[in-house]
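Trainee: The structures come next, written out as structure tokens.
We did not get these values from a lab; they are worked out from the coordinates using the rules stated. Because the structure is predicted, anything quoted here is derived from the model rather than measured. Cβ atoms are built from the backbone, for glycine too; each structure is taken alone.
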Structure P
Amino acid sequence: MDNSRILELIEKLPPISLEEMSGIKLMNRTDTKFVATEAQLCSFLAAVNGQYYVQQINGRRISSYHTIYFDTADFLMYTMHHKGRARREKIRVRTYLDSDDTFLEVKNKNNHGRTKKKRIEVSNAYSLNDERESVVPFLAKHAWYTLEEIAPVTENRFSRITLVNFGKTERLTIDFGLYFHNLNSNEENGLNHVVIIELKRDGNVFSPALAIIRDLRIKRSGFSKYCIGSILTNKNLQYNNFKDRLRYIQRLENR
């Protein structure tokens, strides 16, 4: 992916700091995802100029992330998503590589499509057993699974741009450079030319980005980094219900 062109476009957007974004965490929100190509991303970034801020941390407008996903021995969390269950859960440890902050996060989606996220800070991304005193009660309060029932299975790394509309009612995350590693099979894979745009907002407030996305014919599509990364690195998982989505993603990757 041509990061130089992307940097050129986001340098034209006014910056917003992490502190200024504190009032728009959107921890109880609706998420809408879109899958795009690199060319569509560049057109999108040019079009949002004059309507969106770009998050800037320590002078950087592109942030780096590392995530470890946990699951049960029989992959219950993956299976619930694969079966299309409206109510489902993800448990992950995410490290913000630019600041080295690491959080254990529990994400729950309800029957109405709303996502609620709870998190606590941790220090060891791979072994939660080192922090049982805080992790065990946190999971007991917010998760469906105990610490003994889960283990790290898949990790990813990616770059992210975060945009905020001038009205500060929504947040857009743009993820690219996706790399996956399976902690069981040790297989690796990646998506170098696919971009994931996610619109996060409380309810159905007006979104300036949606009209731009429609004009650029960017397709709305579910995209779970955990599920797609698992499929690409674990040949033993059932993925029939994801086949059409996976084919579409791979067509974009090979353009």
Structure Q
Amino acid sequence: MVSTHDIFMTLVAVHIATGTVGLISFWIPVGGRKGSTSHRRFGRVFINTLLITGITAIGIATTTLFDPVATHPHLSDHEVFSDPSMIRAIFGWMMLYLATLTVNLAWHGKLALRHKRNHRATGTRANNCLQIALTIASTTCLIQGYWVQQPMMMGLSIVGFATVATNYWFIFKPAPNNHDYVKEHIKSLVGAGISVYTAFFAFGAVRLMPELALTPGLWAIPLITGLTLIIYHQYTITRKSREQKVVAK
């Protein structure tokens, strides 16, 4: 009979394999020339692997919620995580939230590019379901963080609420600019990269040093790096758009 731990470890193996490809391929479209063959090729690799990574992470989180002790036996003697409720909170509910955030951003970023001529078309049934799912996951992360007194969980939930708000702002923006879809594409996919790198630093490190999972500085590294990339690229796009308008006049 297949045990919960067996299912968990199988999901982890797939998650690590696809996540590694995603983490590496992330930098090629980010650092390369936009619109180039390599940008498009590795961009597709990044999106597709992140979708698989996020979906397997949902499975990992679900098995953890179902049986936290069997899925994390190495934490049985840990000062903080020996309590199953803490395992459920951090490696269950918070990971479920980050996984949903990753899938949401990767899919929305893909649609933003696909429907660049019609923002409203981005509001597909699947995309609307993802916005609802992320709102629920963010709310749950906030509540669970409050129950176990983990400010980091409560703080991270704000990113989910902000993501849903900005996604809908893009979909229903009354008078979008020609370059808005590029900004949204970058925001979503770099945001998905932030989510995966955050999980990599936090949940990956827990295998070696479990206490690192609750270290705010570790979580801040991918967040600050990603936000810097988003701000830089959006500034560059806006500047080029203004320059083109000046030349056109």
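Trainee: Have a look at P, Q and say which one yields 29, 22, 18 for semi-axes √(5λ) of the Cα gyration tensor in Å, as calculated. Mind dumping the intermediate values first?
Mentor: Details: P: 29, 22, 18; Q: 35, 18, 17.
Answer for the origin of the read-out: P.
Trainee: Hey, another quick one. With distance in nm of label points 7 Å out along Cα→Cβ at positions 110 and 142 computed per structure, which member of P, Q shows the largest figure? If you can, show how the numbers build up before the last one.
Mentor: Details: P: 1.6; Q: 2.9.
Comparing P, Q, the top value of distance in nm of label points 7 Å out along Cα→Cβ at positions 110 and 142 belongs to Q.
Trainee: Tell me which of P, Q gives 1.4 when you compute distance in nm of label points 7 Å out along Cα→Cβ at positions 30 and 166. Walk me through the numbers on the way to the answer.
Mentor: Working: P: 2.5; Q: 1.4.
Here the read-out was taken from Q.
Trainee: For mean count of other Cβ atoms within 10 Å over residues 158-165, which structure out of P, Q has the highest calculated value? Mind dumping the intermediate values first?
Mentor: Values: P: 20.1; Q: 17.4.
Going through P, Q one by one, mean count of other Cβ atoms within 10 Å over residues 158-165 is largest in P.
Trainee: Same structure again: Can you say which of P, Q returns -7000 when helix-only ellipticity at 222 nm (-39500 (n - 2.57) for each DSSP H run of 4 or more, over all residues; to 500) is computed? Could you put the intermediate results ahead of the total?
Mentor: Working: P: -7000; Q: -26000.
Comparing all candidates, it corresponds to P.
Trainee: Which structure, out of P, Q, was relative contact order in percent (Cα under 8 Å, 6 or more apart) calculated from, if the result is 18?
Mentor: Working: P: 25; Q: 18.
Computing relative contact order in percent (Cα under 8 Å, 6 or more apart) on every structure in P, Q gives 18 only for Q.
Trainee: For FRET efficiency 1/(1 + (r/R0)^6) of positions 70 and 174 (r between Cβ atoms, R0 = 30 Å, to 0.05), which structure out of P, Q has the highest calculated value?
Mentor: Details: P: 0.70; Q: 0.05.
Checked P, Q; max of FRET efficiency 1/(1 + (r/R0)^6) of positions 70 and 174 (r between Cβ atoms, R0 = 30 Å, to 0.05) sits with P.
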